1. Could you figure out which one of I, II the value 16.0, 52 for Rg and Dmax of the Cα atoms in Å was computed from?
2. From I, II, which structure was helix-only ellipticity at 222 nm (-39500 (n - 2.57) for each DSSP H run of 4 or more, over all residues; to 500) = -10000 calculated on?
3. Taking distance in nm of label points 7 Å out along Cα→Cβ at positions 33 and 65 as the criterion, which structure among I, II has the greatest value?
4. Once distance in nm of label points 7 Å out along Cα→Cβ at positions 113 and 129 is calculated for all of I, II, which comes out largest?
5. Given that relative contact order in percent (Cα under 8 Å, 6 or more apart), derived from a single structure, equals 34, which label among I, II identifies that structure?
6. In terms of distance in nm of label points 7 Å out along Cα→Cβ at positions 25 and 49, which of structures I, II is highest?
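We did not get these values from a lab; they are worked out from the coordinates using the rules stated. In this text, all values refer to a predicted model and were calculated from it rather than measured experimentally. Cβ atoms are built from the backbone, for glycine too; each structure is taken alone.
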Structure I
Amino acid sequence: MAEIEQRLAAAGFTLPEAAAPVASYRPWMFSGNLLFVSGQLPLRDGKLLATGRLGENVSVEQGRACAELCALNCIAQAKAALNGELERVELVVKLTGFVAASADFTEHPRVINGASELMETAFGEAGRHARAAVGCASLPLGAPVEVEAIFHVRF
């Protein structure tokens, strides 16, 4: 088991298999040494961890758990893109987190911290990244959170 997966396991996380896209797009794409991972939903075994919107029927704690799962799914896509060689990830460059929320919800950063903290757990200092946490009215399949990632990788 790779060091990154060992760190995740020690923290109680299991890296899932990379999910197939739910629409017409690529789950990941390289541009030079950058690996762009398409937005990942909080899917576990093909089912959403939660549905709804923050500030209405999804709590901040549920949202954070969804963001963690989205980040795990981003790492799973990176593993697939790198033929299982996660140690080739040199840096998590940026995460963008989307939070389906009511108009008066303002805790987007707290929700997306779930994804950010998971990246630091997995990659250590190389997991600290630039980030955006964006609110929106809805997300695919009724998901409360979606996260996309950019990784710098070694070839």
Structure II
Amino acid sequence: MREGSGRGEGIAPDCQALLEQLPGATRIDRRLDGLWMAAPVLDVLAMAEQMHRLEARLSTMTGVALGSGETGIIYHYCLGAVPINIKTETRDRAIPSITPVTRAADWSEREISDLYGVRFTGHPNPTRLIRPPSLPPGFFRDTGGGGHRG
């Protein structure tokens, strides 16, 4: 894709530069479906604070089971009409909670915790959201307690 094409075309160049300067950030790719960054060791609290300053809206978060036993976390933001998708990974099955910065992350983090067994450190209310407390966390993990294998 040529430079300047795609959904990220209308985004201010300084916004992209600010995101690429975050600790652990990588280059942002402009795609037809928005801006994408894959940054496995991204400082997610710094990211959330920067997105808050830019007045970007967190629309949702996605969890993806990785073969390493870790979980990929994709933060889906909208800045105006431009989707910004930032993918990172848990470390030791944990990642800092962005809920203290972005309240909209609360239920998404709790859902990902229920389904993938991720610990969102610093979450203000890490109670179960979907699955009963009697079941082990991590439906999409082979936890030895009835995790999904498909």
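1. Details: I: 14.5, 45; II: 16.0, 52.
Answer for the origin of the read-out: II.
2. Numbers: I: -10000; II: -6000.
Of the options listed, only I reproduces it.
3. Working: I: 3.9; II: 2.1.
Structure I gives the largest value of distance in nm of label points 7 Å out along Cα→Cβ at positions 33 and 65 among I, II.
4. Values: I: 1.8; II: 1.0.
Structure I comes out on top.
5. Value 34 for relative contact order in percent (Cα under 8 Å, 6 or more apart) corresponds to I out of I, II.
6. I
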